[in-house]
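The next part holds the structures, each set out as C-alpha cells.
Read-outs: derived from the displayed coordinates by stated rules, not from any lab. The shown structure was predicted, so the numbers you read here are calculated from the model rather than taken from an experiment. Cβ atoms are built from the backbone, for glycine too; each structure is taken alone.
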Structure 1
Amino acid sequence: RQGADVGTQYRSIILYKDEGQRAIAEEMIRELTNEGIYKEPIVTRMEPPA
C-alpha cells in the first residue's frame, strides 16, 4: 500500500546483486526495526534481479 493506492505494483523491494548487498540491506532493516521508528513492521521484499 502506498497512500490510497493498493496493489502489488506499489510494494517496496530491494534488488541486491550479491550476498554482501543482501546482508547490508537486512542489517539496515533490523536496525530500523530495533529503533522503533515505524509503528508497523518493515515489509520491504529483498530479492536478486530477474
Structure 2
Amino acid sequence: EKVEGKKLSFSLSADDGVDKISEGTHERFVINAEKFNAGVEAKLKKGLSHA
C-alpha cells in the first residue's frame, strides 16, 4: 500500500465469509541480505570467542 524508502507497509483484513474478523497493518523492510548475514556471522564469531 505504501513505500517509503526501504520500508513497505501493507493494510490487510480477514473475514469469515460473513463478517470482517480482523484488520491490521504489516511493515517490512528491504535489506541487503549479504550484508545482513555478514553482520550476523561477525556477531556470532565475536560471541563464541567470549564463551
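Identify the structure, out of 1, 2, from whose coordinates log10 I(q)/I(0) by the Debye sum over Cα atoms at q = 0.12 Å⁻¹ was calculated to give -0.54. If you can, show how the numbers build up before the last one.
Values: 1: -0.32; 2: -0.54.
For log10 I(q)/I(0) by the Debye sum over Cα atoms at q = 0.12 Å⁻¹, the value -0.54 is produced by structure 2.
Out of 1, 2, which has the highest value for mean count of other Cβ atoms within 10 Å over residues 14-21?
1
Of the structures 1, 2, report the one carrying the highest value of relative contact order in percent (Cα under 8 Å, 6 or more apart).
Evaluating relative contact order in percent (Cα under 8 Å, 6 or more apart) on every structure, the highest lands on 1.
Comparing 1, 2, where is distance in nm of label points 7 Å out along Cα→Cβ at positions 22 and 38 highest?
2
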